[in-house]
Every structure is written in C-alpha cells, then in structure tokens.
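Take a look at the structures listed below.
No value in this document is a laboratory result; all are computed from the given coordinates. Because the structure is predicted, anything quoted here is derived from the model rather than measured. Cβ atoms are built from the backbone, for glycine too; each structure is taken alone.
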Structure I
Amino acid sequence: MSAVIESHQQPLRLAVLISGSGSNLQALIDASQRADSPFEIALVISNRADALGLERAQRAGIPTQTLSHRGFETRAAYEAALNDLLDQVAPGLIALAGFMRILTAEFVEHWQGRMLNIHPSLLPSYPGLHTHERVIEAGDSVHGATVHFVTAELDSGPAILQGRVRVLSDDDPARLAARVLEQEHRIYPLAARWFAEGRLALGSDGRTKLDGEPLDSPVIIDANA
C-alpha cells in the first residue's frame, strides 16, 4: 500500500461555503457519498438563510449553519465568526461553491493552501461576474470553468483544473452557462478528491503541485474530446 493511501485512511473533512442553489455543492455531496470517497462533508455554511443549498445538505444529513453577513459592523468581524464555525469542525479543506462574499487577505492567509474555488471561465480570462455574456460578446470559440486555490486577489489563485466547452454559433448566455455548469460538476469533485488523497497541494512557492510536480498549466478536461 502506498504512503499516500495509508496517510488518508480517515476521510478528509470538507467544509463548503455557499450563497445560493448549491449545484456544485450537490456534485460534492454526490462524490462524498461514493464508497471510495477520500473526503466527507462536515459542514455547509451559507450567508443566506434562503439558500437552496442548505436544503440539499440537510437532505443528505450534513450539518448546516447560516451566518448572515448583515449585522456585522466590519468584514473582519464577520470572518471572525465564520472562522469560529469552521474551527468547530476543523476542516482539512474549504470549498467555495457560489459563496458571494469577497474574503479579506487575512482570512485567505489563515486558510492558505486549504481553500478551493470554482469560477465559470477559463482563468485568467474573465475574472468576476457575467462571464458567459462576456465570452459571447468577445466572440470566443472556447469557454469553461476553472478550479483554483484561493488567494487574496479575486479569481487569481493558482489554477488546478479546467473543464472546457466549445462556444456554439447559436449560444446565448443561458445555454452556454448550462454546458459550463456540467463541467463544473465534473472538475470540482475531482480536485477535492486529489487534495484529499494527498496528490494536490499548494507549494511554498505559490505554485500548484500535483503528485509532487509543479503544474505549469492546469489539467484540462475537454467536453468535446
């Protein structure tokens, strides 16, 4: 038995932060329920009490917490309360899954190398919002999603995986978004698995490492291959 497998006999504890419907959360839940899953979801936190993702987690028997950002005088105060909730389950990894809050550099540094995000574009292209509209307006032929380590700069952390789709001539933002979302559901659980298996890490030099080797570019999964 390899050293990597031996060191991860207990499932890695994963915390997921959401704000909305939680479709990527559902993909992670489905993956965590496989018999061979190296991770388990220990807690789902939302900043919105009406987030559908909370219902998804509750149906799966996963503990949930709502921590509204309203009522906190500063972003730092909110994040201190968020850290208190996270510390109760001591996650080995945090997955941002549509968590619509910009995190401070201090929070990111605290979880450096242990926090992933998924973004609906082929980063570094199109950080921020409205990515599908922007891709169509630019006339791009390829679009997709990126899983990356979180750093203080928005949507700029070292990339791990990208799922790519072709942009069709009759695409509108909704149709394109639906195909990209299918790729998100493929690549996010895969990145979480790699991390839980000890294969994936953020090196001290700030570069993504897979199986001990630096990644010069993200691993590509092409929907059209």
Structure II
Amino acid sequence: MLLSSRQRFFLQVGLLLPLALIALAVAVPRTGLDAGLSAAFYDAHAQRFLVSGSGWLDLLGHRLGKSLVLALWLLIGAAAVASHWVPRLAAHRRLLWTLVVAMGAGPILVTLLKDINTHACPWSLKAFGGSADYSAEWFVSRLNAGRCFPSGHAAGGFSLVALAFAGEVMNQPRLRRLGLWLGLLTGAAFSLLRIAQGAHFLSHNLWSAAIDLATAALAFALLAPDRAAQAEAAP
C-alpha cells in the first residue's frame, strides 16, 4: 500500500529520524566522542571550560534564546485561548492547541527525565574539574539525580520542529520546511553552546532532539486533523 505524503513525512521525521538519533546517542559515549568533544572546549590547566565565563554568550545564546522560544510558545498558547472568542481564530483552534502540546511535550518530558537518573553534567565530573564520578543509573530519587540528562536547553530549541508538523497538516510546504530547519538549526546551536560551556555531552542533546521529534509527531498524529485529506473528502 502506498503511503500518503503526510504519512511519509511523519514516518521519516517523526519515527525514522528519532530512531537514528537515538542510535547515534547510544553510540557516541561508547566511542569516546562524548568526552572527546567536551575535552576540546576544556582548559585542563585552568580547570574550566573555555566559554564558561562568557557572560554575553550565555546571555544571548542561553538565556535570550530560551526566552524567545518560550515567548513563541506562550504566543501560540494565547492564540489558542483567544480562538474560543475570536471568530477568525476559531477555525484553527484544534491546530493551535495541538501545536501548544507538540511544542511543550518534549521539553516537559525531558525535564521529568532529569529527575530520575544520575547522569551528571561534564562540568560536575572529576575529568573536567568537578567532584562527581561518572554514573548512568536510572529511576533514582530526585535527591540523587544528576539533573543533566537529557538536555533541557536543546529540547527548547528542537521543540520548534513542531512547526514543521503543523505545516504538513495544513498542507503548507513552506511552513513545513521552515519549521523543520528552524527547529533543527536552533536545537543544534543551543546544543553546541551548552557543550562548549560544559553543561552537556553531545549524547544528551541527541536524546533531546529524538524526544522532541517523536513527541511532536505523536501529538499531531493523534490530535490534529489532516487538512489536505479533509479538503479531498469534501463534496
């Protein structure tokens, strides 16, 4: 049976790509790439990460970047609420609420996962001037949690891929492409910044990307109508 354009997109971006990212995330710690990439940004003599003290970079790339993504999410949420009273938005109500869920589900799941594992940030490990030993235990108490895995900042950036699924459902190829590239590039930029600061390993960010892609796809698959299919079925 041939798949529709929407089904192919959801299969490729919402399932196959996350699975590929998970496979890569599992592989990189075992190959030493996690530690090696973080070490490239670490000054062993000064015992600090090279950009950890860069106030302007943290302000622009971390705090401002995260705030802009949050502001967009809140704006979409406000539009979803307003759709109950504003006739012009009423036709898009379900899509707007789905977008709110799709953008928020991944970062929320990442935040919850941080509380149940012992993965520590690179800057907390003895190998990078910290005091903690490497640990990768799961289902621990919050008191013993490392509060670093997966990457919350990367999850915020990658959450923008929800716009791509909105574009697919709305049969808007331009929005689909924009959302996909915006989400992937923003998430990658956030990831690189936090790796350089010693806040996360590469694998932490890859897991965040996979979680965001999969949860956004699931949200739209379950909650959003296929506008193109509806149009074809209409008399």
Work out the source of 26, 22, 18 here, i.e. which of I, II gives that when semi-axes √(5λ) of the Cα gyration tensor in Å is computed. I
Determine which structure produced the value -19000 for helix-only ellipticity at 222 nm (-39500 (n - 2.57) for each DSSP H run of 4 or more, over all residues; to 500), calculated from the coordinates; the candidates are I, II. II
So if we calculate distance in nm of label points 7 Å out along Cα→Cβ at positions 23 and 159 for every structure here (I, II), which label has the highest result? II
Label whose coordinates, when mean count of other Cβ atoms within 10 Å over residues 15-22 is calculated, return 16.2 (choices I, II): II
From I, II, which structure was distance in nm of label points 7 Å out along Cα→Cβ at positions 47 and 167 = 2.9 calculated on? I
Output 1.9 (distance in nm of label points 7 Å out along Cα→Cβ at positions 63 and 95, calculated) maps, among I, II, to structure I
Matching task: 19 is the computed value of relative contact order in percent (Cα under 8 Å, 6 or more apart). Pick the structure from I, II. I
